[in-house]
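Input: structures, listed below.
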Structure I
Amino acid sequence: MRSKATRAWAEIDLGALAHNLREIRKLLRPACRIMAVVKADAYGHGAVEVAKAALRAGASWLGVATLDEALVLRRSGIKGRILIIGPIDVADLAAAARGRISVTIGSMEFIDALERLGRRLPRVQFHLKVDTGMTRFGVMAADAARAISRLKQARVTLEGCYTHLSSADEPGRGFTEGQLDGFSRVLDLVRRGFPKAAIHAASSAGVFAYPTSHFDVVRIGIAMYGLQPSPHVRSPAALRPVMRLLSRVVRVVRVPAGTAVGYGATYRTRAQTSIATVACGYADGYPRLAGIQGEVAIRGRRYPIAGRLSMDYLAADVGNSEVAADDEVELFGVQISADEVASWAHTISYEILTRIGPRVPRIYVTKKGSVTSHESRVTNHESR
């Protein structure tokens, strides 16, 4: 399906997202539920559309980072369970309660504040986060027994308890197994005090590499979007990329050998060739550093990026091909993985996805293979 966009656009395949969740579901126990992580505007894919698609595909929970992200989903009519997996101010508990949004308890200081509220504590569902080695956010494991006892006395509704595995995507297993051992000791206390609490620890890497970390819920982020957690941990399921970053050729010019291309004249043609200008630059979110080794795909072939990216454009050396103005260009997606772009930019695929800029419209399709099964929807990213 041809986009009406004249510059870069992101095609979001909601059919691929549903496929990925179905494939991940096959790796879990039947009773284990999926939390679809849609923080950071669903890793740049568009939180509202992705959340709706994930719930349709069988996700039981949605995970966000902030109260504002949760409220955007509620205002869009989404009624599924939502957990804020970051900190929240006690002053915002009333808003969370009104929105039926679950909140994370992440520090002893937060528990102090809950106790001070006493009978004025809004009726909020809480999840206790235990820091077992990330050292970022959560009640430290050494304080967990005291925290659980105080929450029990305060009559807090503990809907869940979780931790974050900081190294599940790394090649060594010792650190993650140590985290799981420490978390298991905390769970003995949680289950005695709050037997109905949902337990969760695994993100995408944990799902693939540590089956013992599945517990009651798993939090699926990068794998839902069709990418691998890391070079060291890969999905046994066949995942499909959900986002394709696309653009168009706006000019093709034939130039002789020795022609300088781009800022700083860092690229010079080695022979007579054609240079295609593509309407996508670092302001659209394509990483400038990736241009040094990067490639783009046009008409099913890959061509090297020529010279430094500029804010709004990049150039590709297309040789003696028949590439022409208005041809579609894939920056990443199916022919070129976002993982490859990440390696060229010396970063991770999470950053590649989340940095796609607000001026890039998201075009939602549902595909089976390469066939669009219903009419696409276009969302201007700036309106959210």
Structure II
Amino acid sequence: MSDLEQFRAETRAWLEENCPPEMRKPMRGEKDATWGGRNPEYAHPDQKVWMDRMGARGWTVPDWPKEYGGGGLSPAETKILREELKRINARNPLNSFGISMLGPALLKYGTEEQKLEHLPKIARGEIRWCQGYSEPNAGSDLAGLATSAEDAGDHYIVNGQKVWTSYADKADWIFCLVRTDKTTKQGGISFLLFDMASEGVSTKPILLISGYSPFCETFFDNVKVPKANRVHDENKGWDVAKYLLGHEREMISGMGLGAGTDQLIEAARKGVDPILRGQIALFDVRSRAFAAMSERFIDELKAGKAHPAQPSMMKYYGTELNKTRHELLMAAGGSDALEWESEASNGGAAPRAWLRTKANSIEGGTSEIQLNIIAKRILDLPS
């Protein structure tokens, strides 16, 4: 038996013994997602059990170094772990912007002290993070942000506003872009980390058409942030921001691999309208092709061979697939899929999720921005 075969056998045995049965069932809605944090919310106690067991092994972030709370696995071992998790239909043990966005940025740009302080807590789900990027007048033109950080000796005084801050009302800490130099655009931005419980921080949920409010407005009123919490050099935060955006777009592209495909295939087998059945079949083909492309992209990314603009391609197509999936689920459900509040419809989970997907083409950089990046940097088209 080769080393990888032995690793697969040991991993399979461990997962069979340690993944609770509840965590092998399909997610019913947002409450089934595990976010951790100081004040965690669990729809079922097995969510914490699964997070804790995977976190203790370092398998919430299997490819991070062990000294930072990771599993220290090689790319090949990480791929095997993903395959074995998929084999038993295991849920993600921990949803975390710390894992998908901040962590990679800290690994590249953070000081050793910052890595040791924050990464293990992220890996174990002890701290929940939110992202302070977009502002009312700085969305697609993110570099035009106005939130300021005034130098006050050993700390900054932060004033300003962020918008569309996902789960800011539930987050413990924020990674935030601030302006430390008003004389230049990209060159005047710094990247700060600070506690959402800091004096002067407040949030206000934004109601969406789905009836849910994952997004918030976030306000900073003379917030004191130690300079030790700045990642990378002062006025060099745009480098960190761009690197993090690539990982955010990779995360959002994963929506293209989301749940619901099996439901569509089952609907097609039950003899829905022939035209709809054909649309479902086409979606299934495209979804499988996207899954294969995602595997290749992840392998190239881990090997340092991915094109810098590939996350834009993945983000664009992944969000389009996710929107199509939910449109087909609504079509297959007929008039019953429009039900909004009953227990039978799980509180209108299907239509609310369908409405939520409309934001996929905006968040993380609009589809128009992604297409511009693809045209210029991958297709080499002129400006």
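Read the figures in this text as sums done on the coordinates, not as results from a lab. Computed from a predicted model, the values in this text were never measured in an experiment. Cβ atoms are built from the backbone, for glycine too; each structure is taken alone.
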task = State the single structure among I, II that was used to calculate Rg and Dmax of the Cα atoms in Å, for residues 109-332 alone, giving 20.7, 70.
result = II
message = Quick check on the output: -7500 is helix-only ellipticity at 222 nm (-39500 (n - 2.57) for each DSSP H run of 4 or more, over all residues; to 500), derived from one of I, II. Which one produced it?
response = I
If relative contact order in percent (Cα under 8 Å, 6 or more apart) is computed and equals 12, the structure in I, II = II
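Can you tell which of I, II yields 2.2 when distance in nm of label points 7 Å out along Cα→Cβ at positions 85 and 341 is derived from it?
I
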query = Suppose you compute semi-axes √(5λ) of the Cα gyration tensor in Å for every structure in I, II: which one lands on 44, 21, 19?
reply = I
query = Thinking of I, II, which structure, once mean count of other Cβ atoms within 10 Å over residues 277-284 is computed, gives back 16.6?
reply = II
ask   = Between structures I, II, where is distance in nm of label points 7 Å out along Cα→Cβ at positions 205 and 245 highest?
value = II
request  = Identify the structure, out of I, II, from whose coordinates distance in nm of label points 7 Å out along Cα→Cβ at positions 45 and 69 was calculated to give 2.5.
outcome  = II
ask   = For distance in nm of label points 7 Å out along Cα→Cβ at positions 141 and 173, which of the structures I, II scores highest?
value = II
